[in-house]
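Novice: Below, each structure is written out as structure tokens.
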Structure P
Amino acid sequence: MAPSSVSGFRYARLADDLESRIRDGVYRSGEKMPSLRKLRHQTGLSITTVYQAYIELEKRGVVEPRQKSGYYVKPQLSRILPPPEAQKLRPVPKKVTMDTLAYSIVADMGNPDFLPMGGTVVMPELLPFKQLVRCIRSESMEAMKRSLMRYEKPYGNDELKRQIAKRMVGQARQDVLDEMVVTTGCIEAVSLCLQAVGAAGDTVVVESPTYPWFLQIIEDQNKFALEIPTDPQTGIDLAQLERAVQKNTVAACLLVPNFHNPLGYEMPVEKKKALVEMMGRKHIPIIEDNIHGELYFGNARPTTLKSMDRRGLVLHCASFSKTLSPGLRVGWTLPGRFADRVKRLKMNSTVASPTLNQQVVARFLKTGGFERHLRRLRTALKNQISNTALAIARHFPDGTRITAPQGGLSLWVELDKGVDGLKVFQEARKRRISIFPGIICSTTGRYRNYIRISCGYPWSEKMETGIVTLATIVKQMI
């Protein structure tokens, strides 16, 4: 609770009491606070005193007013617990060997019996299912026949590409229509780009920690991973990166500058510029995964590395899996100077992505409802992350550290050094709770005392109980 310099005043005592209840989870992030009149009746204080208490809470950043609606609990994405510390490591190219653990986590994601805190999946209720169905039903039988009975253009449906290009205004410098390749999700986009920029035996820079499926792709392509220390709040260490590319022959960098998975940071603009310039001087391509780019919690969409690229060395990848529908599997890439190579690889792998899926997304984007949907989705995810973080602060043992994401849908949790995150994962799994053990986010064996918790599902008593169960498991290991 924030210390009050005016604690002798009744409004300050009321503010302290309300803030304490917010911290305890009585009032949740995004939830409406009691009205002035209701609090007056409950406390016996005057309307003026209650109003002053809310003004005090607003100053503390705990509540926010909404026009003609009252006061609401403001999501707390910082000041909850200290952030995890950046790991110190010596960057060395490593052969990637992923075990079957990642596949077990994917299997749990689709199991309705598990509490879903493992995969970064947005709950169906937050996605525009009815609108998508209407887009499918609006197709005539003849149009449906044409969609189902022919191959789509190899590089993507024209209308979909046009709609994506509209959303990429300010996010890319090149002529995006000619450059764009529609893919079956973001993972295919990343995989095609990584194939395009190098060959087996090459070394690829990744952040540490990194997204486990990046390591899986690197392993499948028989390449080496070069992990660079990454700050949980600002991103990859550029000084370490520069030294690493001087010492090693690097084929590409595979990075997530906007709302990194699992750390959740947004790399500062000046740092993005320095990164693009540094890699440009050395002619090293950057594969930019921007799958969470639309899930920002600030006031504006973050800038992309692609928007700063003058040499065609940034290969931008994204999809609608986190914002619209994971099942439609519609993604895309803007591969810069590697566009011809990516197009050939796409043709040789899947020929084209499914026609109907592309048409459904294109039609939805054309209705103009996507931006309205995104505003609701961002608000929901921000509240869910805040509620989860506050619950971790309430129930986990002292010394726990968590990230303060600036977007996305997950929390990176640092546990006591004596706690094995893999054992926490195994014990949680026995209790039908799905989480992500941190050790699979690296090839180095680090992050053993870390876990990632997904916040894509709505906060509820069931989710709180799940956090309490995890906390109990952790405490038993200390």
Structure Q
Amino acid sequence: MVEQDAKIVEQDAKIVALEARVAELVEKLNQNSSNSHKPPSSDPPENRKQRRAKAKEKRRKRGGQKGHKGSRRNLLPPEQVDEFVDHFPCECENCWKPLPQIHDPNAMRHQVTEVPPIRPHTTEHRRHAVACPHCRFVTQAPYDPTKIPQSSFGPRLTAIMAMLTGIYHLSRRQTQRLLSDVVGVNVSLGGLSKVESRVSEAVKPAVTEAWARVGEAEVKHTDGTSWYQAGMTLCLWTIATKAATVFKIISDGTATTLTPLFGALQGILVSDRASAINFWAMERRQICWSHLLRKMVSFSERDGPAGVFGKELLDYTGLIFEYWHNFKDDKLNRAELVSRMAPVRQQMEALLARAVAAGIKGLSGSCANMLAHKEALWTFVAQDGVEPTNNHAERELRAFVLWRKRSFGTQSERGNTFAARLMTIAHTARKQNKDVLAFLTACCDANAATPSLFEPEPVAA
């Protein structure tokens, strides 16, 4: 009898362990982009279908909405029009008499924009050899790099090639075909590779300038993702501010590798809870609440005490976002935001402490980690210019993520440098309202100084 009771106790313990394991596996199986750090692209078809169905319910009907002013193409001013064609009525619609061709100052205007066939402009430099009429010695015109470019392609064409591969992320073969079909320029794949290398060196001073500006910023956002080089997994990191965005492809995302990217470690850093960022003082950090929100959602979907804690945490998180959006919409001022967030912070931290004390697997540890970052949870409440989410850095990374998904990444360290530098130039130039092609063209002009990303462009005389 005693032996049988012992077996029952042992079997009960196994059942409890197996039930816990099943619950853990079910929770893992149910993870998606709304309750974990997984990207939307990793969602199974059913989750995507549900997400699209919800979006469809909220979505407005196609086309212009009631009360919408509408949008139309604006007419160019006369000084930007290349050709004018005047149309006059032939005869009067009332008496049918011929009409004189008199210009109407209020004529109805219709504009048609066309791109004429593009014919590349080729300049041939000839270094003549001339025999001296006195001594018959033959002298050839010297090679002058200030007058004869080293490259077979001019600065603007060079910039276009670099933009197509490094910013618009066409493959070299696609770029080769586009240049041939549209521009009428034939270039080899090896030639494109050499162009990328030259442009990468040409923009180096401007990229260095962008890194310096990011280092000086009072508020910066940072995030990372994976990148592939010749089948090897590396780490792509970004640091983004209001004025600039920089990218760097590095060997890994450890603190040892990341720390040198941030220079003097000044300002406030917005990020997720990655342990690799712990070199930054906690009181000068802001943890992304979007990441925490997804964690709360995953807790709320569990059964038992974990689900109860999760739902309560989710309620407080909803309040945080509600107050923040009211502040952004000018419904609350800074003092009112601080006042309303104070009790929310107190209750949230107390709830996290109770969740830690409950000793629930998969919940208490996460809540303890949140409490360890509590000094970095509320920086946005009192500090101007600080957002409660890291959406800025995630948006900046998006173009690189899409590039990685539709390609095999890069094949060399030189390719990594080119990709990071070109994307740094593109994102920063757009933040500075600069024409990316014009800026790259100026960088590729061997006879001109490298332009600044942050100085205003000179006004034409």
Structure R
Amino acid sequence: MDSPHDLVVIGGGVGGLVTASVAGQLGLDVVLIEREPALGGDCLHSGCVPSKTLIRSAGVAHTAREAGRFGVDATVGDVDLTRVMARVHEVIAHIQHHDDPDRFRGYGVDVRFGEAHFVDSHTVAVKGEWVRGRRFVIATGSKPAIPPIPGIETIPYLTNETVFKAQTLPERLAVVGGGAIGIELAQAFSRLGSRVTVIEAGERILPKDDPMLTEALQAHLQSEGITIHTATPVTGARPGASARTAMLELGETGETLEVDEVLIAAGRQPNISALDPETAGLDLNANGTLQVDARLRTSQRHIYACGDCVGPFPFTHMAEYQAGIIISNAIFRLPRKVDYRAVPWVTYTDPELAHVGMTGAEAERAGIEHELAVFPVADVDRAIAEGCTVGELRLRIAKGRIIGASLLAPHAGELIHELALAVTERIPLRKLASMVHAYPTLAQITKRAAGAHYSPQLFSARTRWLVKWINRLLP
């Protein structure tokens, strides 16, 4: 039997690619196994990249329709979804060059395609061939979770894995799920010309985000013509009157909704079962993710895991971060633990919704006394000039430092990183207040919010008395 490889990486998404490329360039004997015919994972082929490309096209269409607000005349005809999706796949193909298998083979990585499953804790089988390893990294990602809706199997439906193959814009689209994927695609298709209905079983959309900001975002989406039902489970599905329509039953009343397409965006589930994790002695959490410790070691200490198959954050940047933790522990043998205290996330609506650090509820559960500083986007000069004034910045402050920040604003995903640095490095709020920010920029909202927090102290009766006393005392 062949000697075991130094490292076997299962999964060719971001987490697996980062780990394999670093290990290969450091001279280790590395095998990378990917079940799909191309590297790149969900993010490249059916997640972040295609969705943001689609959102960009939808934003252009929306801006053209709104041109009159800016003193410009423009005419927009019907959107040709075929052309839009062609651009989506052009972008995917362009970025795919970075994930070319030959690039990783050039790093010394043995790239293989096929579905892997464990034979024992040190061996996997791929297309009938056994691959042995001293250490393993599982980075198999996740897939769409399909809710147990009675009759769902009787209708065609889309998920994030199939929606970017669509060639015809649906006149009526139902989005089942009010999380980030559902809300982003709902706005995109609405701006492209579909009549969109979002159906969320929970009490509100985007439940992990600040409730005040999700309420404001929901109102904005509704103002664009999107219908949103919350606290409304889908209780049944059946074919509609024609071959391409579907009927959904909503809530306890059994109200029916007829649509041309259904998009299921009701969460994710880890890609674990095909690996036969029990054969390797791997323990799972109740939600199906792999159990790992703070060093991302599974119940078998030589097997590590990262990304969506682990959680707790289903983000590409989290998979990349976790891959760095594994590289430190498994390759350099330098003990390093994960730190999730300052993980930013963004929902790419317009305006964008971003968050980093603790939510108000988390701070209260932790018993941390904190203050809330709020500053509206409508008071930022650049936002006024841009004609985008929906939203606000909400800072949670404890002992003069930011412990959490939530932002609904244009380009919030770009603005959140200054706040992420402040949370990570425990930068005093007063330093953000005194830092020079270029004018006019949207980034001024951070300085303005910090300054507004100190204004009551600066202009208090005590300070005014002190200023008068100093000016009388000194010549």
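Only the coordinates and a few stated rules stand behind these numbers; no lab work does. Because the structure is predicted, anything quoted here is derived from the model rather than measured. Cβ atoms are built from the backbone, for glycine too; each structure is taken alone.
Novice: With percent of Cα pairs over 42 Å apart computed per structure, which member of P, Q, R shows the largest figure?
Specialist: Structure Q comes out on top.
Novice: Given a value of 7, 30, 36, 21, 6, 1, 0 for P(r) over Cα pairs in 10 Å bins from 0, in percent, for residues 108-371 alone, point me to the structure among P, Q, R it was derived from.
Specialist: Value 7, 30, 36, 21, 6, 1, 0 for P(r) over Cα pairs in 10 Å bins from 0, in percent, for residues 108-371 alone corresponds to P out of P, Q, R.
Novice: Please compute mean count of other Cβ atoms within 10 Å over residues 76-83 for structures P, Q, R and give me the label with the greatest value.
Specialist: Largest calculated value belongs to P.
Novice: Thinking of P, Q, R, which structure, once mean count of other Cβ atoms within 10 Å over residues 236-243 is computed, gives back 17.5?
Specialist: P
Novice: Can you rank P, Q, R by FRET efficiency 1/(1 + (r/R0)^6) of positions 252 and 380 (r between Cβ atoms, R0 = 35 Å, to 0.05) and just name the one with the largest value?
Specialist: When FRET efficiency 1/(1 + (r/R0)^6) of positions 252 and 380 (r between Cβ atoms, R0 = 35 Å, to 0.05) is calculated for P, Q, R, structure Q comes out on top.
Novice: Of the structures labelled P, Q, R, which one yields -12500 when helix-only ellipticity at 222 nm (-39500 (n - 2.57) for each DSSP H run of 4 or more, over all residues; to 500) is computed from its coordinates?
Specialist: Derived from the structure labelled P.
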